[in-house]
Structure 1
Amino acid sequence: MTDVERRQASGSYGLSERRTRALPLVGVAGTRGKSTTVWLLDAMLTAAGRSTGLWSSTGVYVRGVRQPGELGPWSRVLAAVGSGELDVALQELETPLVTSVGLPEGIYPLAGITTLCGNNEDCLLSPEFSSGALAQAIVARAVRPDGLLVLNADDLAVLEAANQTNATTVLFALHPDNPALRRHLDQGGCGVWVADGTVVVGDALDQRAVVRVEEARFTLDGALIFQVQNLLCSVALAVALDVPDAAIREAVRAFSPDPARLPGSCNIFYKRGATIVLDTSRQVWTLKSLIRGIRHQPHRRTIIVAGFFSHLPEEQIVEAGRLLGRLGGVVILHEETERPIVELLKNGIALNEIPPLVLAMPTEQQAFAHAFRMLSEGDLCLLITDDVQNAVDAVTSLDK
């Protein structure tokens, strides 16, 4: 049997063959996307009949059930995986924890790094990048030499991790012509990419289609590029764990960022024929990615509720306003936000050639209510807030 025939028979394209038989522990790191990636991977494993323990930013879960506490339950998860009671342990690696406590070298047989800055210049100059890069180096060294490290080839800063690990690297990219991916495949490596709207896994010898991007509704038909990248990372990790393609497709079709587990991580609701997107974009570069995706998603009109940007410097608040104004439609601000911030947002909105209609409401709750009264079939409503539960309650009230 040839190499190609063996890989076709196993469906792994060299990924699972290179994975160690050590404790099935998977770490996912990055400044954006790691929560979505780890939960999507959990859904893929569950669809394949695997039992999981998961530690994310919202707590520790066993077979999808939230456990009280964190360190104690996680220790029990690792023990259960070691004894075979659970199949896989998934860990979201938070940057502050990794940089302050560190990680033992060579502990993970499999890990992935989603995004650091997405090549955004402002982000690359920020303290967030410095801490994220430090955490990335620690994670890269924490992967076993006989393990696999999945990296985002579209993020040049993430690619640096390939120089910081002794593990085999697997790259994912939005396009098959990504130079780093092409070079990696030509040198005998494996990867995951998008070709003609389909997620493809393979190497230079052979490839196969896994799932159509349009089947992943949480990407808004592929318009949300950062969510497509999270999808690619999850697929790479799932293939390395021998998850069948059918289970991957089943999970992708059903997956939606749950606000209870992924609060403010681009939660999507469909109400009255309209689409509502809830996000807590805290940095201008992440807001820019979100706005770009929404602009490319076909819809009738955009209605935005925004107000919380007090953590940003003044010039970035103005830029946030400019970005929000690019969507046109209606922007509803609320006066619970400090007045100088509202004025800065208005100044930014006014920089657009065709500014949207700007309204002001006394409270965020009233802003939500007004936006929902305006909502019609085919509209897209974007809620930018730091009070996710308040927003979820407001959206849920539409069903009453």
Structure 2
Amino acid sequence: MVWACAWAQRSLPNSLSDSVLSVTKGSAQFALELLQTTSVEAGKFMNVAISPFSVWTVLTLLREGSAGKTNSQLQGALHLHDNNKAIRAAFRKLNNAVHASGNGVEMTGANALFTDINRPLQWEFEYLAEKVYKSGVHPVNFMNPSASVSIINRWVANITHNRIVQLVQEEDLKDPHLVIANGNFFKGKWLFPFNSSDTMREKFYDDKGIELGEVDMMHQDGHFRYSHISEIGSKVVELPYAGGQFSMIVLVPTGNTTINALLERISKIPIEKIYHRMITEEEEYPDAAVEVYLPRVVISSDFVLNKALAKLGIIDVFNDARADLSGISPHSIYLHKLIHKAEIVIDEEGTTASSATGGVMSDRQTMPKIHANRPFAFFIVENSLRVIVFAGKVVNPHM
């Protein structure tokens, strides 16, 4: 059995300005909503792996060069206010917090603008992209699509440590003016690793209780933050990574709650409420242990996010007649596709991930158990600012 002191802070720092706090909370809310919409698009039987922070970063940069209704739609979906100076300051804080390595955790990421050598960008946008959003600018000849694809994919492969080697194909470059890419790589060792000798073959079930086959089920007992949040129909546990800066939040539905119903419910509440419930219960039962069962799993997803983002209100930017990206280019351009790929590996040692985006508390008279032998959701969170870096839904570990 393992025991831990409190590894993540109780709440967001008091030193944050209201505007930075607003952007931070907005980023997390966008992440919850994006997981819900991509989950619906993937359907009941497909796993989902995404990097919400990756997608949020690309769209926040895109917003800088938008105007009119295109801008207001992006601003609303991203939960941003209209103070550009504060948004940029907040982005720096979030980006610096997320891309920190050490103590058993490696988190790296980068942005890049692949521009048409024959059609330069507005210099103000290019300056912001480089100086604020740390986006490298790479002029390419889109008249040679094969070479352009090779350049973009090599960049993505390098950033993701070759976990993702193909983000775009030639057919994705439809008369391109600009390709904005973001890549992230996360590798974290558990603060308390699972013992491989405790991993056993167990049955895994769908939402209806129908057996889907056997999985390698990891197990350990320890002092982890935990809560049974009845109003969303889920048990929740926080599994910290080495160093305490990042954690995985695992949510397993209870009773008749399906995984998609759970994701819809949590998309309507701040992630801070989930932390608050776990911390409150930790204070109520400071010496209690939790029994954790989590399958070893590898999941990956490949999304064109146009439809999922349209459900969040981002519509005009994808329309060649209505998109207003005049701050990016003097030419009339629009966002043809927003392609997002991610892969997440969970095992006894930790997690590897890459991307190219009130109620009744449980009775602690007996050791509570969170048993992920049915569809479940998870978030990899940077604890100091509650940034959701990666997220996923596992409905079938065999896929």
Structure 3
Amino acid sequence: MRIAMLHWAFPPTIGGVETHLFMVCPALARRGHQVGVLTGAINGETQEELWQGVYLRRTPLLDLNSLTPALIEEKRAAIAEEMNRFFTTFKPDLVHAHNMHYFSPVHTEILMEFKKRYGFPVILTAHNVWEDELFKEMLRFRHDWDGIIAVSHFIKREMVAAGYPAEKIVVIHHGLAYRHFLARTENPEIRRVIREAAGDKKIIFHPARMSLAKGSDVVVKAFRRVKETCPSTFLLLAGTDKTVDWGAVQQKEIAQIKELIHYLGLEKDILIRFFSWEEIPAAYRESDIVVYPSAFQEPFGIALLEAMALGKPLVVTRVGGMPEIVLDGETGFVVPPRDPEALADKLIFLLQHPEKAQELGEKALKRFKEKFSLEEMLKAMTNYYHLIWRRSTREKGAPSYSAAGR
């Protein structure tokens, strides 16, 4: 099957959707599918390449870090030309769009125009939901998707509550390429950097981008109390380079979090460092506990799978889809959001009871292997592709990319 993927960003830009695509696209290619990706540009330049068997086209016309709504409207014709070039060059049997139920009505309008012209079915994966006016505006496309994948039962409930048709939505949890992930845990340079800063202290790792939404301020506040009880501990924050940052809000929040670290006198006990997709497995390996105290309704959390794959105990917040992954008291702990005291309590418990921490980590690894492998996710996804494709061809025939289209 010829599968076209659409998303605003792709590694080296880092984020949950980007990591998902980075794993899924070459895995589909290895299984005999032809995969094309249309995504945002790096440094504003249009680029084409064949990457791990995947046709990859980067264009500034999908780079939402640099496109304002007014500029998108101004460039509508150019966006349509770019998308048309991609579709007529790659000729997909099916288009799989990621988070295109938000961000840009113009891009989604154009996608639906080409869906009608060429006759390809379009699947949406909803990696997130929102509560603002733009999300409500994008509801006008809710019946245009041929199928919708929700990354968690939480996301499905939210989508249905917003007005999306329940019968079109299936839940397919993310998966992780276990062997490939393990192969990247050996990195002497990352180990050196971390151990030069932390020494032989126990390491608490927060692998999310630094932001208030991800609870970076909460973990810093909790860490102050952890240090009082367990002084031989160190906090590792993953930093923020090459992450999607609409409106430059993130830089303001980073400054706020750094100011908090300075105010609490924790500079010598915290390392902030960006880890690339290739480097971050080694950072997990050096850690003893992984913490993910999101303050917003986290839709899923691939970072949780990464921690589980290395048998690390987790402390997460009771928001969004995370309680579907981490079983409280069995594979980690689940605490209320924006509660530094509750977070500190669980971190201190794990540090003071290493045998319990090891038990939780072992159970987390077992759950990961049973429920969240890349193989299980790909099986569910490709079965869904074939279901939607067969239904579409029965109703409309196969896609046609003749000069006249349809």
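Taken together, the values in this text are just the output of simple stated rules run on the coordinates, not laboratory data. Predicted model only: the values in this text are computed from it and were never measured. Cβ atoms are built from the backbone, for glycine too; each structure is taken alone.
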The value 4.2 for distance in nm of label points 7 Å out along Cα→Cβ at positions 46 and 206, derived from one of 1, 2, 3, belongs to structure 3
One of 1, 2, 3 was used to calculate helix-only ellipticity at 222 nm (-39500 (n - 2.57) for each DSSP H run of 4 or more, over all residues; to 500), yielding -9000; that structure is 2
